[in-house]
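Dropping the structures in below, format is structure tokens.
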Structure 1
Amino acid sequence: MRPSGRNLSQMRPISIETGVMRHAEGSCLIRCGNTHVLCSASIEDNPPRFLKGTGLGWVTAEYGMLPRATNTRNRREAAQGKQSGRTQEIQRLIGRSLRAGVDRVALGERQITLDCDVIQADGGTRCASITGAWVALRLAANRLMQAGVVTSDPILDHVAAVSCGIYAGQPVLDLDYAEDSEAGTDGNFVMTGGGRLIEVQMSAEGATFSRNEMTGLLDLAEAGMAELVAAQKAAIA
């Protein structure tokens, strides 16, 4: 039995509320159970210097967690004068995941920055950030098209992410913190709406896993992705 009482293949309740930030070109608040992430998109006309004159756009991300997003207070990284390795790894993951779903030629020489701020954490914050950031990115791209700034849609496909793992010897979908902290195997799956894999992060946290178990987790992830994409579509409808 899972601590939450969910079935092995049951996702946490998902909700995505758009337009939550007045000044951002795109924004949403995504809730995956008790994990809540505020995502915003900011458009800048200037791309990074290494892309000057190439005709290519860029999508990047920043990630952070509020001090009381967890059950004990975390010190602000700004107060420490540097980002943790975990923060840097997650925001790079978000950025490269979203770029996989963007036509950078259609975007033109501009940059879209996705800010993902975790206001409450209960496992799966990077997955929720990717899923919500795509919605903010979609809304920002819509604004560019409505203004006639870009002539074709720069968004190629949906991008979302979900965690899967082996908890108490059983494969489970969408781990919350209680499961994630005790899972023998933990994995994050980033995929397109068409079912193409963007990135898979899997590791043995206390017990090794077999190829068959990995395939089983991928099957769970594909089922979870269908729900996430449906929630994205409902949010931007």
Structure 2
Amino acid sequence: MGAMRRLGILGGMAWPSTADLYRRINQGVAARLGGAHSAPLIIWSVDFAEIEAHQAAGDWDAAGRLLADAARRLEAAGAEGLLLATNTMHRVAEVIEAAADVPLLHLADVTAARIRGDDVHRVGLLGTRFTMEQDFYRGRLADHHLDVLVPEEAGRAEVHRMIYDELIHGQVREASRAALLAVIDALVVRGARGIIAGCTELELLVAASDVEVAWYPTTALHAEAAVDFVLGAGPGAAATGARP
């Protein structure tokens, strides 16, 4: 086996999902290589309160500068690729890509590749309001020839609320699980044949066994792509950020 590639993780948005991603990547490397193997990772964990304030103010330029600086620092520390451990902050993915000379494993590309591999074409997207309502994520999925549905206004408000009021603090409530499942059911009625957990924290609430259609947990998919990269997967959309 050749040397593993070192991956830099831009994390802390929020920390529970970064911790879960770290665990999954190391478990994936151990499962493939056996023994005492683990992944060579460098983590830059931001203060999420600062990022959240920029989000609330609509100051994406400031958030992008902060993460671009972190990306450069990860590259300087030896990262050979980058992973942004959040769906919402892919809003500034292009800024991060421009700041570093190593590839970013773009989460929307990774997710779309799995969906298309399942021959699913219409999907429901759950996440923060930013992810559900802005084009940076939906548009990237559409570039992969996917028909993307989002919840109605009340559903979007409820999903956003549970993410910011509960899940980023590690709080998992049965009432919120029931509410999220109701939002998912409504998307299925509208024709969704798969559901994207487009916020990493949503995987704390719902699992594939809770959903009657295909379930696409972005943390798990991102972790799989990260393991492929660490173990030297050849160039492709997931590893290079290339668009279809």
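Here are some notes:
- Structures 1, 2 were compared on FRET efficiency 1/(1 + (r/R0)^6) of positions 141 and 181 (r between Cβ atoms, R0 = 41 Å, to 0.05), and the highest value belongs to 2.
- Computed -10000 for helix-only ellipticity at 222 nm (-39500 (n - 2.57) for each DSSP H run of 4 or more, over all residues; to 500) - originating structure among 1, 2: 1
- Structure (1, 2) behind the derived value 53, 41, 32 of Cα extents along the principal axes in Å: 1
- At a computed -0.38, -0.44, -0.90 (log10 I(q)/I(0) by the Debye sum over Cα atoms at q = 0.11, 0.12, 0.20 Å⁻¹, for residues 45-124 alone), which of 1, 2: 1
- Structure (1, 2) behind the derived value 2.1 of distance in nm of label points 7 Å out along Cα→Cβ at positions 85 and 109: 2
- Relative contact order in percent (Cα under 8 Å, 6 or more apart) - highest-scoring structure of 1, 2: 2
- Structure with the greatest value (metric mean count of other Cβ atoms within 10 Å over residues 53-60, set 1, 2): 1
- Source structure (of 1, 2) for distance in nm of label points 7 Å out along Cα→Cβ at positions 61 and 77, computed value 1.3: 1
Read-outs throughout are calculated quantities, based only on the coordinates presented, and are distinct from any laboratory measurement. Treat the numbers as computed from the prediction; the structure is a model and nothing was measured. Cβ atoms are built from the backbone, for glycine too; each structure is taken alone.
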